[in-house]
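Multiple structures follow.
Quick note: the coordinates plus some simple rules give every number you see, no bench work behind them. Source: prediction; values computed, not measured. Cβ atoms are built from the backbone, for glycine too; each structure is taken alone.
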Structure P
Amino acid sequence: MFWLCLRFAQLALDVVRTGLDLPPRTPCAVVDGPPQRRQVVLADAAARKAGVHAGQPLAAAHLLCPRLAVAPRDAAAERQALDSLAAWAYRYSADVSLAAPDALYVEVGASLALFGGWPALERRLRAELAGFGFACSLAAAPTAAAAHVLAGLDDGLALPALAQLAPALGAVPLVHGGLAAKAVATLHGMGLRTLGELFRLPRAELARRIGTDALDQLDRLRGLAAEALPRWQPPARFERGVEFAFGVESHTALAFPLQRLIGELALFLRARDGGVQRFTLVLGHERGASTRVEVGLLAPQREAAALFELARTRLDRIALPAPVHALAVRADDLPPLCPLHQDLFETNRREQLDWPMLAERLRARLGNDALKGLDCVADHRPARAWRFVSLDAPADPPRKNGRGSGGSRDALIGGPRAEGRGLKSIAAAAAPTARPFWLLPRPLALREAPLRVLAGPERIESGWWDERDQRRDYYIVQLRSGQRAWAFVEAGTTDGWTVHGWFA
């Protein structure tokens, strides 16, 4: 096997930066401990250049760097970020394991040929991690334990053969070998400093001095013992959040953390190979108050840019009732996703927006009620055979009205009866139920009779129960101008033509 270890040594710092709206190159540090004795846990490069380091009291750090921006450590956010990174790594292998608090194991041996070999895969991983905003060191080895040790010492090292492990691990200091602190102290007392010196000692004597647990760790490093790593699985729902050190009062300041959370949602969806139909933005205020912003989609989606645009547009349309101290994204409606491009060899990718995405943009900018869909109604009267419906509503079957179908007195009259009325029907057997695409809002009276009848009649006799009774014979006719129209006369008559719609 070929295990890749991704170590995020600055994970605590990368996570808290999400909630800080800082100017570029501002020194930043993560602190922890009791309020009266806060200490620096992690500092970025700008802060370290000013003399700030881990374990330093916060007061001393402020003396050395007055511009230092600090944030308390958020262990829950770090676990969420590691889960999001596992979802991203799941795209490259089904064998992903968490190495809390700041590392991931990914078995990439079966994926190397797919991604063009180790150098190409490494470049791709680094580019995507840089885009996510996470600093990372990585190494690959036949064992996960060895990859974890080497990732902290030699970034980018890859050892595909098991025989290469012992020489590479031989120069590793004991303090970086993954052993317990007590075992390292015991070995230092014996004058040992590297793993290579440890490997040359007799196993029985070594086990008696440092215990079997430490000996098992050394065996796992060299591939002499099996590794039991729990396999990470994508959860059934998505929920990620970030807390701010101060109240945020503008939509602009919320854009960056929102983009980060939507990016994590997109990674989660790719890991599941699915999409999202509906998700919620939860804005947390003081004293437990919250504001919920629902983002519903007409079709499943998982592209980060599209989801962020919709979420931000929805967020910009609301007025913040109070300063925002926390922001979360929750998604439960996670249906399967059918990709837009299904041809494996398609070269001409469509650049234009598809209809669902265009509709979502319009609804996000104008509101849910600005766009409506059309639905059929079980009514024979043309002007009442349709209705506006919400785009979010599922398609309902046509509803019958209060008098059965309303069509007990509706009749369809065939061609022979049309000729009996003296009309020049030349296509009475044609489909009489054809409808024009353009239906006039109000019927228009014709000044002269049509040139010829192309189809009909179709009698519509309905509406007697709601005092809007209609008794009409409809025909497809051709006018003297050459236009084809859908026209009617009162039932049983042959004059008084009225146009109700036009055919293309």
Structure Q
Amino acid sequence: MRRPVFAAAVYTPLIVFSLTSFACSMLAGANGAFANEAVEKSAPPNVILIVVDDMGWMDLSCQGSDYYKTPNIDRIAQEGMRFTNGYAACAVCSPTRAALQTGRYPARIGVTDWIRSLFQRGELGTPEKNPTEYVGGKNRKLLCPPNPFWMEHDEVTVAEVLGSHGYKTAYIGKWHLGDEAWYPPGQGYDENRGGCDYGQPPSYFDPYNQPKHRHPMIRAGIPSLPGRKAGEFLTHREADEAVQLIRQWKDKPFFINLGHYAVHTPIQAIDEVAAKYKQDGKSDVNAKYAAMVESIDDSTQQILQTLQELNLDDRTMIIFTSDNGGLDNGGRPTENAPLRSGKGYAYEGGIRVPFLVRWPGQIEPGTLSDTPVCSIDVFPTILDAVGVTAPTDREIDGLSLLPLLRSAGQTPLKRDELIWHFPHYRHAPGPYSILRKGNWKLIQFDEGISELYDLENDLSESNNLAEQEAEKVKTMRARLSAILESMDAKRPIANPEFSR
């Protein structure tokens, strides 16, 4: 039995929204903010959260790419706000997805690495509890905390909060936050179309399976998204599911989290689309990846057209982002430059992502913000937008971006720091945590190495200033450690059996 955790009284969405809208409109009038009072006095707003898997910071034309063609995603930026310092809460997927659902740092939740699917755990199956024993071999200097197999039910998701206030809620696409009991229906979603424990789809083509795979689940395809038309591309199917629900719920307030499986591996694409991107200096893998990006743009076009057709445009907020930086292995399948490195790494290429918000009548079109924002901010922003109070029995790390959005970026956030925590071995030199404070970024590796970068003057992180700025490193290390301690973050410990 799930425990109720909402401290605020439950009002109808219309009453809550009307009261909040009145207050916001008064503030907007005083501050000269851009807001549409007629919209604010109408029905409660809808929210669509689009999360792309592995989309890099440079994978959109509105982000500066002259290779990828994304006119419909660009519309979100042109008709809303684009954040140049948008961040994922982790350089890999599951922790960011947990942060998006809860507004809490992965370090606080305890999901700090990507979650291994049931089929990837051999004979272990689903244990009664998440693992607690530290892991590591004799060749590792440190023992690392185990990553859980699911995000605990004790966490409160955006779907649970909105659902308790009269919203219809749906999850479409990649979930990757645990075994079947922890799929989207177990975390508050009314509808689930394809959300399971997969980190990637068996195939992007209907019936989305691998018929010769050893595991029956992979042979069957994607749970709750059965095949319907042989060869149909998965991203287009996800878009159809979203459109069907928008039409079904057009007269009710709704929240749809569209978590595209693309552009994660396997790199597969419709041949005719990939052919458009073949050119000198680009490999077949680059072209297929570009076609996958285009499929996300196709999906976005369908959603925007449907909202316009149903006259839902002005009362629907769309947030578009990615779960981590782009996969960049020497420019394959994508290129994150001028950012350094890519998915899985502590550098900007691993954590900086597209972050766009559109809400006609509420956000001045074409606005740009260099304020650092993060996945943790999505939860409180959505709740603020619909006039619902966040749970008060737990720490919510994110901040509502609504004042910033409504003021064309002029209202500053009451925050000057963000953190990341990855207490696992993946790439040399091992586990790390990050503090960005102002334009300074400290990467503290748990084996003792410190790297310090001035992002304002060194976006590509090519000049490590740790030695020249030793006092700043010391101060930032102490602050980072204090933050992690306050969250009871699990950290690596010395390995007594370590031998070189």
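When distance in nm of label points 7 Å out along Cα→Cβ at positions 209 and 257 is computed for each of P, Q, the one that comes out at 5.2 is P.
Each of P, Q could give relative contact order in percent (Cα under 8 Å, 6 or more apart), but the derived value 10 comes from P. Taking FRET efficiency 1/(1 + (r/R0)^6) of positions 121 and 489 (r between Cβ atoms, R0 = 35 Å, to 0.05) as the criterion, the top-ranked structure out of P, Q is Q, with the highest value. Here mean count of other Cβ atoms within 10 Å over residues 129-136 was derived from just one of the structures P, Q, and that gives 12.1; the source is Q.
Upon calculation of percent of Cα pairs over 32 Å apart from the atomic coordinates, which of the structures P, Q produces 62? Derived from P, not from the others.
If you rank structures P, Q by FRET efficiency 1/(1 + (r/R0)^6) of positions 193 and 385 (r between Cβ atoms, R0 = 30 Å, to 0.05), which sits at the top with the largest value? Of structures P, Q, the maximum of FRET efficiency 1/(1 + (r/R0)^6) of positions 193 and 385 (r between Cβ atoms, R0 = 30 Å, to 0.05) occurs in Q.
Looking at mean count of other Cβ atoms within 10 Å over residues 137-144 for structures P, Q, the greatest value goes to P.
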